[in-house]
1. Can you spot which of P, Q the value -28000 was calculated from, given it is helix-only ellipticity at 222 nm (-39500 (n - 2.57) for each DSSP H run of 4 or more, over all residues; to 500)?
2. Computing relative contact order in percent (Cα under 8 Å, 6 or more apart) gives 15 for which of P, Q?
3. Output the label of whichever structure in P, Q has the greatest value of mean count of other Cβ atoms within 10 Å over residues 51-58.
4. Using Rg/Rh (Cα atoms, Kirkwood Rh), for residues 19-66 alone as the calculated read-out, with 0.91 as its value, let me know the right label among P, Q.
5. If Rg and Dmax of the Cα atoms in Å is computed to be 17.1, 60, which of P, Q is the source?
Structure P
């Protein structure tokens with residue numbers, strides 16, 4: 001009984017912290033949002049930008065490299081480790097999950113029955129709008145994920161993928177990537 005009460009208090013506290021970070025996501029100042037996100041446990045590299053309306057789950061498990069842009073309305077799941085590299089461009093409304101229900105479990109909805117696997121996005125990756133990346137996926141250096149793609153398997157270096165489920169549709173010609181994504185839009 002006591003363990004259940006303590007677990008419930010922890011769950012409500014976490015939900016409240018996630019709610020506060022959601023509210024912070026609508027402050028129309030990039031610099032203030034980044035400050036609050038760091039205070040909430042998010043690791044954010046120098047020069048990285050997180051646009052308005054981004055949602056986080058368990059932010060202390062999320063690491064964002066330098067000069068990375070996260071677009072409006074994106075969902076970043078930190079229920080397991082989520083590592084995003086340097087110079088990554090994540091478009092609007094992308095969803096990156098590292099936790100999902102175990103559809104074969106008798107206790108489908110129980111938290112201890114979920115499947116959790118880390119997700120890693122390496123350097124110089126571009127993720128198109130409304131793409132979804134599922135648990136256990138690694139997106140390797142220079143890869144491109146097309147708009148609306150559902151990524152269920154690893155994406156190789158410089159590979160371009162698209163579709164549902166995502167499949168290779170091309171390869172990035174430029175292999176010597178050395179660009180910067182630019183400065184942050186202050187009120188976006």
Structure Q
């Protein structure tokens with residue numbers, strides 16, 4: 001009888017450990033998803049600001065078609081990025097580079113640099129970029145926690161059993177995209 005009780009207690013203990021590890025993995029996965037949704041909100045805000053910036057620049061530098069078209073194309077690609085978060089991160093990096101070229105172009109037009117609408121849009125975009133960076137750091141921290149749990153013993157056993165997958169970091173892979181142009185917002 002004692003052996004049966006010991007075996008039952010061990011089975012209950014193992015069941016509790018499995019349940020706790022499973023619940024922790026679910027909570028971490030949900031934090032990753034929530035963090036991504038926050039980044040996505042800011043990315044959409046960024047995408048919404050860009051047409052206004054392009055239209056303002058067009059009024060002053062309409063003949064700079066190539067740069068304006070590159071920004072519009074990059075915005076379109078980023079707004080409809082691929083299914084993976086890595087694809088979207090890459091497209092956002094390309095968009096950031098195109099915006100850098102747009103603001104560098106604006107340096108050549110003193111009237112544009114003094115335009116209050118343009119200055120306000122620059123401030124809005126800078127604020128949005130700060131929120132995207134903070135959201136990206138929060139998202140990547142949650143990804144790190146989830147991935148560590150998926151790879152660590154004994155939670156890796158539970159993760160494998162219930163088919164938990166590692167999450168993708170939101171990072172730019174392309175070296176050319178990583179090197180952002182220097183932009184002076186003064």
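Any read-out appearing in this document is the output of simple, stated calculations on the displayed coordinates, not a laboratory observation. Predicted, not measured: the structure shown is a model, and the values here were computed from it. Cβ atoms are built from the backbone, for glycine too; each structure is taken alone.
1. Of the options listed, only Q reproduces it.
2. P
3. Once mean count of other Cβ atoms within 10 Å over residues 51-58 is worked out for each structure, P has the highest.
4. It must be structure P, since only it matches.
5. The read-out comes from structure P.
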